[in-house]
1. Where does the value 0.95 come from, among P, Q, when FRET efficiency 1/(1 + (r/R0)^6) of positions 27 and 59 (r between Cβ atoms, R0 = 25 Å, to 0.05) is the thing being computed?
2. A value of -22500 was computed for helix-only ellipticity at 222 nm (-39500 (n - 2.57) for each DSSP H run of 4 or more, over all residues; to 500); which of P, Q is the source structure?
3. Output the label of whichever structure in P, Q has the greatest value of relative contact order in percent (Cα under 8 Å, 6 or more apart).
4. One of P, Q was used to compute Kirkwood radius over Cα pairs in Å, and the answer was 14.5. Which one was it?
Structure P
Amino acid sequence: FTALAELSTRQIAENVDATGLTENKGAAQAGGRIARQARQQLENQTGKSIISPENYLPPVPKKLKNALGP
C-alpha cells in the first residue's frame, strides 16, 4: 500500500500542478487517504489485519544508526 500512496500522491500533485510545500502536503495527505481506504477495504474483505508486528523490520541499534549518519 506504500506504493499505492506514493503513486496516488504523485498523480494528484501532477494533476493540480503542485508547487511548494503546502500544495505537495495536500497531495500527500490525499494520496495517504487513498491508500488507507484501500487497506481498510482489503482488511474488511479478508477479515484479517494487514499490519502486524511481523511486517516490521527490527529497530536499528543506536550505535549503528549514529555510524550511518543522518
Structure Q
Amino acid sequence: MDLRRTAATVAASVANAMTHTGVSIDTLSQGTDIPSPVLRDRLDNQSDFTWSELWSVGAFFGIRPDALMAGTA
C-alpha cells in the first residue's frame, strides 16, 4: 500500500472513531494535546499522523494505536 493511501486509511479510522463516539475535533484536540489545526490537516490528509499522535489518539479512545492502522498492510 502506498504512503498516501496508508495515511488516508489512518485518517479515516480516526474520523470513524470520532463519529462513533460523538467526539469533535476540539474535544479530541484538548484530550490529546494535538492542536485543532493540526488535527484538521491530518484528517484532511494534508499531513500524516505521527506515531506520537497515534499513541495519544489511541489512548484517548481506549484503543491500541495499531487498531487505527488496520487494513494498511
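1. Values: P: 0.25; Q: 0.95.
Attributed to the structure labelled Q.
2. Values: P: -22500; Q: -19500.
The read-out was computed on structure P.
3. Q
4. P
Throughout, read-outs are computed from the coordinates displayed, never taken from laboratory work. Predicted, not measured: the structure shown is a model, and the values here were computed from it. Cβ atoms are built from the backbone, for glycine too; each structure is taken alone.
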